[in-house]
1. Among the shown structures I, II, from which was the value 14.3, 37 of Rg and Dmax of the Cα atoms in Å, for residues 28-67 alone calculated?
2. Kindly point out which one of I, II the value 11.3 was derived from, the read-out being Kirkwood radius over Cα pairs in Å, for residues 52-99 alone.
3. Compare distance in nm of label points 7 Å out along Cα→Cβ at positions 108 and 124 across structures I, II and report the one with the greatest value.
4. Mean count of other Cβ atoms within 10 Å over residues 44-51 computed as 18.1: which structure among I, II?
5. For which of the structures I, II does the calculation of helix-only ellipticity at 222 nm (-39500 (n - 2.57) for each DSSP H run of 4 or more, over all residues; to 500) return -24500?
6. To test your reading of the models, identify which of I, II gives 21 for relative contact order in percent (Cα under 8 Å, 6 or more apart) when calculated.
7. Quick check: 9, 36, 37, 14, 3, 1, 0 is what I get for P(r) over Cα pairs in 10 Å bins from 0, in percent, calculated from one of I, II. Which structure matches?
8. Rank structures I, II by mean count of other Cβ atoms within 10 Å over residues 116-123 and report only the one at the top, that is, the highest.
Structure I
Amino acid sequence: MAKLTENAFRDVNIAFANELSLISDKLGIDVWELIELANKHPRVNILQPGPGVGGHCIAVDPWFIVSTTPEEARLIRTAREVNDGKPAWVVEQVRKAVEGRPGAVVACLGLAFKADIDDLRESPSIAIVQTLAKELTDAKVIAVEPHVDALPKSLAGRGVDLMGLDEALEQADVVVLLVDHTVFKNLDRTRLADHVVIDTKGLWR
């Protein structure tokens with residue numbers, strides 16, 4: 001139970017940040033600046049939002065608590081729903097970006113569930129790329145994941161191309177940052193000047 005509690009606690013805190021990003025988007029507020037300002041308070045430490053929550057612990061363990069005590073675990077359930085719903089919000093941002101751009105190329109940067117690893121388990125990036133490939137019938141979807149050599153089975157045969165960062169940037173109209181890998185962090189920002197950029201990690205602020 002202690003391990004489940006640890007991961008549920010982390011999930012709830014991430015959900016607060018993710019929900020704050022949705023609120024900020026609706027109000028036209030820079031969520032990254034908002035969190036930076038709020039965190040100046042000595043007893044406030046808001047985490048950074050992202051495209052969802054992945055991995056085989058945080059994205060899974062809270063459900064064991066919910067399934068065992070469904071009436072009591074209302075906050076834990078809501079946090080899971082918020083985090084599980086974030087990929088759909090990202091997809092909607094991409095859909096808006098390609099609207100009126102038939103044949104647009106969308107480069108999705110990162111498939112792992114966190115930075116600088118090759119672990120794709122429960123990754124929200126996978127779900128996002130899957131949905132984009134299925135729903136954006138007039139667009140081409142590219143995946144860039146420097147830590148793997150091949151697409152996972154869940155993306156193979158879905159019309160998604162895996163390619164290197166340089167090639168992807170040459171082809172892309174829309175760049176979607178999903179994972180804050182170091183190689184993406186070190187990217188020369190001038191190379192993004194001619195692209196529509198959707199930065200789900202606040203890496204290129």
Structure II
Amino acid sequence: MSHVPETVTRHSLFEDAQALLVAPMFVAFVVLLFQQAGLLTGGTVGLAFLVHYLTGWSMGWVVFGLKLPFYVFAWRAMGGVFTAKTFISVALLSGYTALLPQVIAIQSVDRLFAAVMGGFLIGVGLLMIIRHKASLGGLGVMALYLQNTRGWRAGKVQMALDVAILGASLFIRDPLSVGLSVVGALALNLVLAVNHKQGRYLGT
């Protein structure tokens with residue numbers, strides 16, 4: 001059986017730019033969708049939802065603020081280029097989160113559909129970002145770092161963190177909302193666990 005050698009192809013500047021521009025918009029749209037449906041998600045955005053529901057503060061600013069401490073970890077663990085790309089992604093996510101409610105009004109949405117579709121869209125957004133050597137900051141940096149250094153699946157690490165965050169949300173949200181949010185988290189992490197396996201994607 002012949003073996004075709006695989007070569008590593010670097011992403012161009014344009015390819016990196018489109019990923020950093022598009023992926024945060026997917027996630028920001030889900031933030032809007034989940035706000036309408038009264039749902040949450042995991043990761044640092046999930047923590048931002050908790051703060052938002054408790055205080056009423058703007059999601060865009062809360063997301064940006066909660067992710068700030070993780071830049072030091074990102075710099076030490078993943079390097080300057082990764083950290084710079086991540087900062088740009090998070091800044092765009094915060095901006096999109098503030099902008100989208102001004103241009104989109106979601107009048108009605110089935111909550112189960114919102115949970116599943118939202119989870120899929122966040123998963124796709126994170127997958128795009130990860131494949132371009134960046135992240136959306138926060139706990140995602142930790143999950144990616146552990147995959148690169150320990151071989152732990154990013155999807156499984158993220159899922160464990162998400163479960164903890166969603167469990168904490170039981171103190172401020174009703175069980176049905178939390179249950180649907182768990183469905184969304186499972187959909188998200190299914191996308192990552194299936195599509196992001198170390199060594200299978202050679203673009204850099």
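1. Working through the options, I get structure I.
2. II
3. The maximum falls on structure II.
4. I
5. Attributed to the structure labelled II.
6. I
7. Source structure: II.
8. II
Where a number appears in this text, it was derived from the coordinates with a stated rule and is not lab data. Just so it is clear, the model here is predicted, and its values are computed rather than measured. Cβ atoms are built from the backbone, for glycine too; each structure is taken alone.
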